[in-house]
Each structure stands twice: as structure tokens, then as C-alpha cells.
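Presented below are the structures under discussion, each in the form of C-alpha cells.
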Structure P
Amino acid sequence: MLQIDHLSASYKTIDGDVHVVQDANFTIYDNEIFGIAGESGCGKSTLLKALYDIIEFPLQVDSGRVVLSGEKGGKSFTYQTGQIRKSWWNNISYVPQAAMSVLNPITKLKSQFLDSIPEEDKKRETPQQTLQRVQQYLGALNLSPEVLEAYPFQLSGGMRQRVIIALATFMSPNVVLADEPTTALDVVVQRGILMLLMRLQKQLKNTMVLVSHDLGVHYQVTDRIGIMYSGKMMEIGKTTELFANPRHPYTQMLIGALPRVGDKSQRVGIPGSPPPLKNPPPGCRFAPRCPKATPLCSAQVPEFREISPGHFAACHLLNGEGK
């Protein structure tokens with residue numbers, strides 16, 4: 001389980017701090033696929049980095065924390081921000097946007113698999129025994145064991161992405177974070193990658209956090225979905241419920257802009273542009289673009305609260321205010 005506890009993160013620049021994640025406060029449960037969606041630049045990838053504890057300059061955590069807890073091998077564990085990296089690969093792993101950003105281009109893939117094995121596991125088996133297990137695992141993912149002798153640049157983009165997913169799941173981690181795992185892949189390969197992720201999640205019964213700006217991907221894959229806007233979480237709910245009955249005006253406009261099979265009516269986009277994260281507007285950050293905004297929306301930050309069982313949103317109108 002991942003508990004995000006009033007987490008705020010920013011990037012330090014010479015012109016001042018850019019507040020990319022503001023007061024994120026929610027829970028990601030065991031054995032679910034949780035999606036994070038929103039416009040480009042809303043803070044999705046930065047939130048994922050904070051969940052994985054990749055806190056390196058210029059990124060900084062301003063307040064709050066992330067708590068990773070669960071059970072593996074009959075033993076319970078708890079890590080929080082600053083400690084989560086101790087459990088990389090074993091309890092939590094990360095699939096980045098670009099496969100080549102984590103694969104060493106001058107090292108064969110077999111060495112990269114061996115490097116991902118925790119030290120305690122290395123003491124229990126020889127490298128040859130580990131590679132035998134890797135080969136069996138690759139076979140189960142429809143990957144030829146021969147890729148272990150290849151360099152990353154010798155593989156196609158889809159193959160590299162499958163190798164990254166194999167790396168991220170080989171140790172059966174409790175949580176897998178996937179940041180735009182189908183970026184820059186063609187439609188056929190995208191579907192194969194998504195089906196692989198879903199199959200592995202069901203097989204391992206772990207938690208998966210999937211970041212994508214493509215709402216169609218979330219509709220196919222996720223159990224619950226969180227909608228981000230300008231660094232803030234605006235709405236969280238079951239995927240089917242959120243698509244059928246979006247409550248926050250931003251979510252309503254996002255889903256309303258989606259094309260639908262057989263519907264030839266003109267789709268209407270969201271007017272205006274997201275505010276600058278360095279100097280966001282007061283109150284609700286979506287207020288300048290919201291057709292339902294009231295004076296209160298521009299003056300006071302709405303509370304992120306449960307508006308119905310399991311459904312959360314940050315909107316004065318939904319909270320019974322600002323009418």
C-alpha cells in the first residue's frame with residue numbers, strides 16, 4: 001500500500017521554486033491498478049518520482065511524505081520518503097517513460113538483470129542460477145532468452161519496453177510504478193504492452209500505478225483513477241464511475257472532449273491554458289478556466305474530500321459551498 005500524506009514537491013530554479021505537486025493526500029491500495037491522468041505538465045511524472053523516492057536536485061520535497069507498507073515473504077515492511085529507495089526492485093519498482101534512460105547502452109542485458117538483484121539474494125544463488133531464473137521469466141513474457149546477450153540498442157522500442165517491464169517485475173515487487181509505458185510506440189505495440197502489464201498485475205497480485213495522459217488507456221486498464229491539474233489532485237474515484245459520472249468540472253470537460261464511436265457531434269475542448277506552476281492563481285487553480293466558478297473559487301482553496309463512498313474531489317460546489 002502507498003499512503004501519500006499531504007505531499008508537496010517543487011523544483012528549485014534560479015527564478016524561484018516551481019511548485020509541481022501541491023498537498024497530494026490519498027491512498028493507493030493493495031492489488032489494484034491506479035491511474036493518474038491530466039494534461040501535460042500537470043505534475044504526473046513528478047508525483048511518480050516522489051512515490052519512488054527519486055528526490056534529486058533540483059527536485060525537492062517541501063512537506064509531507066510517502067509511506068510504502070506491505071508484506072512479502074511472510075514479513076511486513078514499512079518505508080517512507082528518504083528510505084523507499086532501500087526497497088527498490090524488491091518491494092517497489094519503476095518503469096520510466098523512455099526505456100533507454102534506464103538501460104545502459106554499452107552493457108549487455110544479462111548484466112543489467114544481475115545488477116538489479118538485491119545483495120541478500122546474490123548470496124543465496126550463483127549468477128548462473130539467477131540467469132536461469134531470468135531466462136524462464138523472459139520465456140513466460142514471450143521474450144526470447146537470447147535478448148540477455150543483446151545490447152539495448154540492438155532491440156526495437158517495443159522489445160526494450162518489454163525488457164524494462166521484465167526488469168521491473170522480476171523480483172515480484174509489491175508496487176510497480178509505470179510512467180507513460182507506451183509512449184512513442186505504435187498502436188499495436190501499445191496494446192501488447194498494456195495487456196502484458198495487466199496480465200502481470202493479475203499474476204503477481206501487486207499494486208500498479210499507471211501514469212498516462214491518454215484517458216482511453218485508463219478506461220481499459222485501471223481500477224481507480226486520479227485526475228491532476230496544475231499540480232493538484234482534483235478527483236479520485238473508480239474508473240467506471242468516474243467516466244459515467246464525473247463530478248469535478250475539470251474532469252467533466254476532459255471526458256466531454258473525448259471522441260466517441262458513432263457520435264459525430266463536435267467536441268469542445270477546454271478554453272485557455274493551465275496556469276504557471278511558479279505563480280499559480282489563488283483559490284482553485286482551475287477557476288480561471290471553469291465555467292461554473294464562483295467568487296469563492298478564486299479566493300479559497302477547496303478541500304479535497306470524500307463526496308460519496310470512495311469518490312473524492314476538490315470543488316467548492318461539490319462541498320456545498322460557493323452557491
Structure Q
Amino acid sequence: MKEAMHYVKKENDVVQCELCPWKCVIADGERGVCGVRENQKGKLVALVYGKPVSISIDPIEKKPLFHFLPGTDVFSIGTVGCNLKCKHCQNWQISQEREIMGEKLMPEEVVEQALENNCSSIAYTYNEPSIFFEYVYDTAKLANKKGLKNVMVTNGYINEKPLKELYRYIDGVNVDLKGFTEEFYTSVTGAHLQPVLDTIKRISKMKTWMEITNLIIPTKNDDLDKIREMCGWIFENVGKNIPLHFSRFFPYYQMSEISPTSEDVLLKAREIAMKVGLNYVYIGNLLTEEGENTYCPESGKIAIERKGYNILKNDVEKGKCSCGEKIAGFLE
């Protein structure tokens with residue numbers, strides 16, 4: 001445990017957490033929405049500090065990040081808890097868990113193990129990493145000093161001040177834009193859309209490399225007009241060079257009755273995004289002929305060829321395609 005950052009004390013030992021848009025007002029002995037930040041006699045405590053419940057070495061492409069150190073390994077950690085209640089969560093066993101558990105692994109040990117396993121970066125992932133803010137913050141600072149990069153895989157539900165404080169040490173991020181209507185967010189995630197859009201816009205003005213994932217769920221957020229609207233918003237607010245990953249849904253958790261996303265819808269979504277003007281559009285959780293490759297926006301050549309999480313060919317040198325065109329990203 002460690003005293004939390006970003007909270008204010010109120011009367012009668014009540015505290016208010018200011019980490020995410022919920023701004024939970026928490027009485028003594030209670031926890032916030034995330035389930036891992038507890039008021040202990042007027043002091044907000046981060047219960048999962050140094051207690052990852054998931055530890056793994058992954059290819060960076062699995063995050064997914066396709067334009068960030070391609071072909072490298074990333075040391076990945078996650079804890080229990082989350083500040084969203086997504087009905088389709090594939091990691092619900094840990095994200096919705098409220099019993100504090102996990103292996104003791106302090107920031108210094110995370111960095112040490114990442115280096116020992118020849119990882120180029122550390123990813124804060126599996127559940128929502130902003131809820132273990134202090135653990136990420138301390139680990140990322142140490143990693144930065146040791147030459148490791150830091151990656152967030154996030155739902156984007158974080159307030160501006162903590163975002164700016166943390167992202168000084170975050171080099172790459174994938175933001176999960178779960179849908180593009182308020183109705184979807186409230187009914188499926190229990191949260192709200194606008195804070196996520198605000199986060200995306202704020203990160204786009206930072207030095208952190210960003211990619212976006214949109215999981216397409218049949219009957220929930222697969223309306224092609226809304227997908228076109230979302231792609232237009234991304235183009236206008238972030239730019240044409242941000243990679244967008246359309247991901248295939250599989251039945252999970254409280255949405256086990258919904259069928260997997262059809263290949264046709266995913267291909268149409270990719271086509272829409274490219275027509276809107278986005279240069280790098282991918283399809284995840286489904287093997288397709290073109291949906292995993294990075295194409296040069298100028299020549300149309302395959303700059304990076306992938307199959308699954310494996311890179312078959314990488315013709316990008318010094319950030320450029322063999323034709324001389326710059327390929328956006330953090331590629332070296």
C-alpha cells in the first residue's frame with residue numbers, strides 16, 4: 001500500500017479522489033469505483049501498489065502498437081480493479097475483482113526483470129493502468145532512467161492533471177475508444193464518452209506516440225454511419241497518421257450471447273476509415289490479407305508485413321519506407 005496521489009481531504013475524514021472523471025467522494029473505510037483506492041482514516045491509499053496480478057512478456061504488436069518499436073518485446077504488468085464496468089471485458093476476472101491480490105513486485109524489480117528479459121519497454125495493461133497510477137508513475141520514472149520505454153494500454157478515463165503528470169514518462173499509448181455514442185458508453189461501460197475524447201485530444205498534443213483501438217460489437221457499436229463519424233472525428237482532431245485498429249469482438253463476460261464480428265463489417269470499417277483519410281488502418285483478432293500490414297501512404301508498398309503478432313518483413317529504415325516516404329511512428 002502507498003498513499004495515493006491526486007486527492008483532497010474533506011471534513012469528517014472524507015476524501016475526494018481526483019484521478020479520474022468519477023471524482024469519487026469516499027467515506028472512511030470505503031473505496032472508489034475502481035475498487036482499489038481506499039479511504040483509511042482520512043488518507044486515500046493505493047491498495048494495489050506493487051501488487052501485479054498479471055505479468056507477462058509480450059510482443060509489442062499485441063498491445064496493439066504497430067508503429068512503436070516494431071518487433072520488440074514488452075514487459076507487461078496489470079493489477080486487479082478498473083474504473084469502468086464493461087460488459088464485454090475479456091479480462092473481467094481481474095478488472096472486476098475487488099479482493100486485493102497479486103505478486104509483490106516493486107518498481108525497481110519490474111525494471112530489473114524487464115532488462116533481464118531483454119525487453120525494450122514496459123507496458124501497463126490488462127486492466128486499466130490509471131487506477132494503479134502511483135505504481136505506474138514510480139516504475140515509469142525508474143524505467144526512463146534505465147533507457148526503457150513506457151507504454152500504456154488504457155480506456156482513457158483519466159483527468160487532465162494526472163494525465164499530464166504521468167505522460168511525461170509515457171512514450172507510447174493505445175487508447176481504447178469503445179464506441180462513439182454516449183448511449184453505448186453508459187449502457188455498455190457504465191461511463192461517459194466525452195472524457196475519453198478529451199483524453200485523446202490531450203495526448204495528441206503531447207510527445208507520446210498514440211494509437212487507437214475500436215472493438216466492433218455486433219448490434220452495439222457496428223453502425224457504419226457512426227463508424228464513419230468516429231473516423232472523421234479522429235481525422236479532424238488527431239490527424240491522418242494515427243493508427244486505428246478495428247478489433248473483432250468475441251463473446252465474453254456479460255455479452256456471451258452476441259456473435260463474433262463478421263469479417264465483412266471489419267473490412268467495411270477499414271475501407272471507411274481509409275476513405276475518410278486515415279493512412280494506417282488495421283484489423284485485429286482476425287487474419288486478413290491486408291489488415292495487418294503497414295502500407296506506405298505514398299507508394300502503396302508494404303512497409304511492414306505482419307502475420308498475427310509476427311513481423312515477416314520490415315522495410316522501414318530510419319523511419320522511412322524504401323521509397324523515401326516517412327512512415328509515422330516511433331519506429332527505431
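Rule-based calculations on the coordinates, nothing more; no lab input. Since the structure is predicted, the reported quantities are computational estimates derived from the model, not experimental observations. Cβ atoms are built from the backbone, for glycine too; each structure is taken alone.
Taking FRET efficiency 1/(1 + (r/R0)^6) of positions 56 and 72 (r between Cβ atoms, R0 = 25 Å, to 0.05) as the measure, the highest value among P, Q is held by Q. Distance in nm of label points 7 Å out along Cα→Cβ at positions 96 and 152 was computed and gave 2.5; which structure, P, Q, did it come from? Considering all the candidates, the number was obtained from Q. Between structures P, Q, the greatest calculated value of distance in nm of label points 7 Å out along Cα→Cβ at positions 16 and 224 is seen in Q. With percent of Cα pairs over 31 Å apart coming out at 35, pick the structure among P, Q it was computed from. Going through each structure in turn, the value belongs to P.
The maximum of mean count of other Cβ atoms within 10 Å over residues 136-143 over structures P, Q, that is, the highest value, falls on Q. When relative contact order in percent (Cα under 8 Å, 6 or more apart) is computed for each of P, Q, which one produces 13? Structure Q accounts for this read-out.
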